[in-house]
Structure 1
């Protein structure tokens, strides 16, 4: 679970840091405690990104799926979800027909690239069966 929570927490902290730096540059002064709390609260939505993979991992583990298979399944579902989210964003922006299909395909391609990067960045495991 720390493998999921760690990167999400790092992303949250980096967004808070970037927002604080941006505000400092824009205002020409450091942030007050109240402004820091407001920015942290505003950026806390990124912490929700860890909820779906944690839920999937927890459910699969509770069903008796091995940890390795549960992690692989969670990773593949996450990559496939990019197609869904791309389609949803395309639909909300008014895309229809082949343009909507292209948006979904773009999300799936990005998901595939993420999976490929995981294999490349774990070369010892790639030779022994890879992430997938």
Structure 2
């Protein structure tokens, strides 16, 4: 079992090719596993490079676009295969393979946070 105080948290999205456009993201390293949650996806075409335009679009489309079938948020678990070693970055963020080994999808930030924490607990006990 890996204790919660030994988990490592990261501030950037940990998966999803369009993750940089997700407004919600949690990323946690637990031993050899990486748990990543993303959601509230707003593709740049909705912003017109303007925060005001993006917010106007979001008023009618909250919480953003689907990121998978019938879901606005998803949490995935991956096996860590390496780490970011870019000297200019220095983040040390885990690199993962393409296959997720566990996953949950949902449609609210509350559920996404709960799913993230539940999967963290499950995989900390593996």
Structure 3
């Protein structure tokens, strides 16, 4: 993969990490407001925290190492799949307004932009 694809990956990953970071307090607020979906919200907040840290690491690899290993891309794909699964569950259980507030739609869109499982190099 050439440099421009690595830059696109980094840009998407940065946006995903920032969105996850900003989302945590909103999800915690909803855990009190909607205890009936608390288990899914708990999973969602854990996924956001994990994804935020993973994206920080992957963006550092893009800048400092100029590549991302296939193993890290596989892990990124797994985390994105988990995020998509929990967002789908929450969209079904919450109102449209509430699912938008906790950014299920935005995170789903960002996770769908994930790259192929090739090793990324500039």
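FYI, it's all coordinate maths here, none of it is from the lab. Only a predicted model underlies this, so the values are computations on that prediction, with no experimental measurement involved.
Couple of notes before you dig in:
- Test item: Cα Rg over 2.2 N^0.38 Å, for residues 21-76 alone calculated as 1.31, pick one of 1, 2, 3: 2
- Looking at relative contact order in percent (Cα under 8 Å, 6 or more apart) over structures 1, 2, 3, structure 3 comes out largest.
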